[in-house]
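See the structures that follow.
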Structure P
């Protein structure tokens with residue numbers, strides 16, 4: 001690992017790029033004139049995703065030999081043999097971005113030998129949430145913040161797909177965009193926890209889970225497994241929040257059963 005001085009230098013440089021990427025996305029969104037492609041069904045790619053990715057590509061230059069692993073770039077698996085990996089989602093919540101909902105975020109985590117040592121989630125309408133080592137910081141970027149109407153937050157798209165119909169009868173849930181943004185809000189005490197019943201890629205959750213862990217909270221998949229980063233497989237859903245809250249939820253509700261029902265082809 002690098003010493004504290006070099007760690008702070010790398011973090012400062014990384015945060016400059018993350019802020020630039022977040023504000024670039026906001027500027028493109030507010031212009032109302034941007035292109036959108038379809039990578040696959042219900043999986044859009046906007047001009048802002050690509051522009052943010054171009055900015056964030058510079059992260060790899062901060063640590064010689066580090067690998068840039070982004071949603072918007074083909075994964076050739078060279079990262080699996082690297083000690084340093086930047087796990088990046090240029091815009092998490094592209095659907096919200098396209099619809100003009102201020103609940104999307106830039107998500108970045110720096111992983112060293114499977115452990116997160118720096119992470120950041122930046123919503124240009126709300127805040128830049130980040131950690132350096134175990135220090136947590138919230139830097140306001142705008143005046144937006146979703147009202148907390150329920151203790152647990154869930155995905156807007158998962159709610160629209162009726163994944164939570166059975167669960168919503170048993171607990172109070174609030175739909176919020178972007179899993180990275182939701183994880184950041186939980187880490188900073190806005191919500192008590194977050195639940196996702198769909199498989200996640202590492203770039204979706206690494207930035208936010210880094211914040212969760214730095215605050216002494218717990219994040220796991222729906223089998224209760226703690227994340228190990230820079231792996232070839234996706235994550236089997238997410239539960240995150242205060243340890244007692246999450247352990248209580250797992251003991252009371254059959255999340256794994258719902259996950260298997262909704263994602264029958266996913267290899268657990």
Structure Q
């Protein structure tokens with residue numbers, strides 16, 4: 001099953017980082033957010049990816065074209081024009097780098113990815129969110145629902161510390177807790193190929209057009225993920241993820257060393 005990752009947005013709320021690079025290439029622990037997301041899927045056995053590129057897509061292309069060179073020790077024989085790689089990571093991934101247009105909306109990017117997917121079920125997520133999601137459990141849930149799409153719903157993380165009071169004393173303090181009520185779209189979709197027929201074209205927003213119509217038709221299921229989930233919308237989000245990674249407490253790191 002192929003994994004489509006929407007990696008073409010401009011990340012306008014994270015301009016401190018995205019002026020020079022696309023949002024999925026913002027680094028956490030010295031690796032792009034995109035790499036972290038792909039590692040989550042690869043840990044569950046999904047190692048073929050379709051990256052739907054748009055804004056500054058050439059930076060993502062360059063990253064994968066030179067992936068091993070950037071992570072390995074090298075010997076360069078200048079006269080012969082030869083490069084020898086000595087060590088470094090050897091990810092067993094197939095990566096399709098698809099130009100979908102800088103102004104194409106999310107539904108249009110999904111539809112354009114069809115050329116690499118074919119008439120089969122596929123996985124889809126955004127290029128700016130990580131989770132310790134149980135992907136086999138998500139797929140098993142989707143199988144039971146018999147819906148065209150299953151999306152993962154999550155508790156939105158709070159922007160401020162949560163305080164429980166006992167009179168004038170703080171009884172409990174928790175920094176950035178999960179909100180106790182409400183669910184939001186957390187990405188990590190399972191999608192049947194028929195859904196591509198529900199997308200009109202490049203100007204179709206997946207979240208504001210396709211998903212509401214699927215919900216109205218009873219074809220949109222929700223998998224509740226109660227574990228860790230975090231998007232990367234602001235510099236504060238980047239700093240939180242960086243802190244968790246640096247402390248060795250990154251819940252989304254579901255792969256072995």
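Here, each number is a calculation from the coordinates, and none is a lab measurement. Just so it is clear, the model here is predicted, and its values are computed rather than measured. Cβ atoms are built from the backbone, for glycine too; each structure is taken alone.
Tell me which of P, Q gives 24 when you compute relative contact order in percent (Cα under 8 Å, 6 or more apart). Traced to structure Q.
Taking helix-only ellipticity at 222 nm (-39500 (n - 2.57) for each DSSP H run of 4 or more, over all residues; to 500) from the coordinates of each of P, Q, which one would give -7000? Corresponding structure: Q.
Work out the source of 19 here, i.e. which of P, Q gives that when percent of Cα pairs over 35 Å apart is computed. Provide the component values of the computation, followed by the final result.
Details: P: 10; Q: 19.
Only structure Q yields this read-out.
Look at Cα Rg over 2.2 N^0.38 Å, for residues 53-196 alone for each of P, Q: the largest one is in Q.
If you line up P, Q by mean count of other Cβ atoms within 10 Å over residues 77-84, the top spot, with the largest value, goes to P.
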